[in-house]
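Listed next: structures, encoded as structure tokens.
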Structure 1
Amino acid sequence: MVDKILFDDNVQDGVPRAVGVSFKRFSLTGIKVFATKEILLSAGAVNSPQLLMLSGIGPPAHLLEKGIGVRVRSPGVGSNLQDHIAIGGATYLIKSPPSMRPSGAGCVLPRLLTLNTLRKFIFDKSGPMYGLPTTEAMAFVNTKFANYSEDWPDIQLFFASSGDNADGGIFGRRNNGITDDYYATVFEPILYKDSFTILPLLLRPKSRGWIELKDANPMSHPLIRPNYFADRRDLEVIIEGAKIGYELTRTPSFQKFESKLHDISCPGCEEFPLASDDWWRCQARHYTMTIYHPVGTCKMGPPGDVEAVVSPRLNVYGVHSLRVIDASIMPTIVSGNTNAPTIMIAEKAADMIKADWGIPVIPP
């Protein structure tokens, strides 16, 4: 567990140079390692800004409030947090045709968990327990707010062959932070019934959040302030995505399974007609899911951008020999999953590091 970056302040130009890191391993604290060239920070969009701030690089007022000396004034550290979010809980009930019985059309945990499927899972590495019934299909779609001429969808739809009711609350309820009262009211009446879910995911949020320190203790989790729906336009786009998913369920293909939106509203949304705009807005506010794509908290930008933390070559402004290489450097979140773009960032950074140190870059 790294607790801070180490610097050499004895430099002629007055700009500190990163020389190493100190960390804790098991019960040993204060272990130090040093680099002869530079330090590469790849702790992600939550922990990279945390580590910079613990090391004295960040917004001065926030650092001083936490009792941390300011080494480099960098107001953009921890700001510009963006994430892909989805509306959860949009469960559609279905009826299985006779040809699909007894297995059914949806993934229902008690039906899948048998001695035979357990044997296949353990010994053959096969069977339905190896199937994750989420994100089995995707669609990138344009809402009425998208620019159709640019072919740049603003919503991604995730299709899952199960609902929050399908596992009895064992996994999904805990993963998504659903309270016992919420689950009992909305999902227990349809427990273990065949269902599927369509999650509308907001691809290009306009809202911005931030990461801040809880205190100066490296072992304390940083505080994540996602600030979802701070910009009203995000809410309007995502409910249009939900409506597109709903209209899909009314097509002949889905109606073969007698698909129907579960009609027990989440607590607080009962006053709105089912599937109305107000109902979707209420659902979005009550059941907002992260898709685990946080980015942007160590923004890349030109020297004149006061919010920029790293240069186009990923060097941290105001410090020598320190780069950030992870999803936190994205100025704006990509319109899709962040895994492949983050790998691309790493590959590009590797080429730049080699070039900066005079090492030939061999084309693939």
Structure 2
Amino acid sequence: MDDAPTLPSFAAIVVAAGKGLRAGQPLPKQFAMWRGKPVLRHSVETLLDAGARPLVIAVPPDGEQAVLDALAGLEGFALVPGGTTRQQSVKKALAAVESAERILIHDAARPDLPLPVIERLLAALEHHPGAIPVLPVIDSLSVENDGVMSGTAPREQLRRVQTPQAFRFDAIFRAHQAWEDEDSAGDDAQVLRANGGIVAHVQGDERLAKLTFAEDFMIQQPSIRIGMGFDVHRLVEGEELWLGGIRLDHSKGLSGHSDADVALHAIVDALLGAVANGDIGSHFPPSDPRWKGASSDRFLEHAAKLVREAGYGVGNVDLTIICEAPKIGPHRDAMRTRIADLLGVDITLVSVKATTTERLGLTGRGEGIAAQAIATVIKE
């Protein structure tokens, strides 16, 4: 962006080598879907966009392919095998950074990384060897002993610590090399401080919340999302007419790279829009010969799969087909049945309607058929 601030050069490490078992996901939480993308991808994209070079990711054993899948299409990062503890993973990643003046060390489980936090951290390194984002403790604190309150703690002096944590590279590298205890430090600020380094506090952000439990994934995502799709194709002679997933007998068919089923295409875009995952052209580009003449059934099934991977299920689909001919009414239930089968939902969740434009425009002149769809998806 033209108005984006110019940041000093920095490297970054993203720690993504943990198992993430408490998150209750079917795979380690750093690879689980969150807001339409793998958790890991969110912070990696932010750091790359902010100019992190190099960017090293500590990955779990046998997890390299999972990382590459999560970051498909991105460039500018390197992978290193992590250790059995977070501290070991960071130490290995630091050794893979050939040269840097400043470095940010971030936990993959904090996907929402605001740029202003990065700015504040890097600015603090002008005066201190380390800096961490913190937030105040708002609630009263109780010291527990055998299940009962045995005292209080002064919340005014306490802060909640977040990542990324920022360091002058030489200082944090030396601190990790000098560490003599077990490799179980809670974060890198502790490692630097144990080696005599001063760690500054900068303002953190509630958006940097850590995804730890299954409830965290539910809280961070809206329970219902809505998407809209629209498509139009020209009617031509010599083509089959596929509409709503079924073939209709008609004097003309729709022209397009695939089977040009405008009804299914509109639903695909509505579903992709609901989970903010691009559009039909980004997943099935017309320039790709693989999709020439392809059945749009495949596109709709793929969209439904992406909805599920985002942690949602199809709530309902409302489709409107706009044409003068053929008449849609006689085929409405067949279309509903086919669409419901492709989506894996009950037919009562699929509505198919038809209208005309009173002979106005390209659909009114019989030159083409248009379709508009609205889809809701519900958090599972």
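Between structures 1, 2, the calculation of volume of the Cα convex hull per residue in Å³, for residues 241-336 alone yields its largest number for 1. If mean count of other Cβ atoms within 10 Å over residues 201-208 is calculated from each of 1, 2, which structure is the one that comes out at 15.9? Label of the originating structure: 2.
Can you say which of 1, 2 returns 5.9 when distance in nm of label points 7 Å out along Cα→Cβ at positions 185 and 297 is computed?
Numbers: 1: 3.2; 2: 5.9.
Only one of 1, 2 returns 5.9 for distance in nm of label points 7 Å out along Cα→Cβ at positions 185 and 297, namely 2.
semi-axes √(5λ) of the Cα gyration tensor in Å computed as 44, 23, 21: which structure among 1, 2? It must be structure 1, since only it matches.
Determine which structure produced the value 0.05 for FRET efficiency 1/(1 + (r/R0)^6) of positions 265 and 353 (r between Cβ atoms, R0 = 35 Å, to 0.05), calculated from the coordinates; the candidates are 1, 2. Intermediate values should be presented prior to the final figure.
Values: 1: 0.05; 2: 1.00.
The value was obtained from structure 1.
Can you say which of 1, 2 returns -0.61, -1.14 when log10 I(q)/I(0) by the Debye sum over Cα atoms at q = 0.09, 0.17 Å⁻¹, for residues 97-288 alone is computed? Attributed to the structure labelled 2. Structures compared: 1, 2; top value of relative contact order in percent (Cα under 8 Å, 6 or more apart), i.e. the largest, recorded for 1. Between structures 1, 2, the greatest calculated value of Kirkwood radius over Cα pairs in Å, for residues 49-144 alone is seen in 1.
Bear in mind these aren't lab numbers, they're just calculated from the coordinates by the rules spelled out. Values in this document were obtained by computation on a predicted structure and should not be read as measured data. Cβ atoms are built from the backbone, for glycine too; each structure is taken alone.
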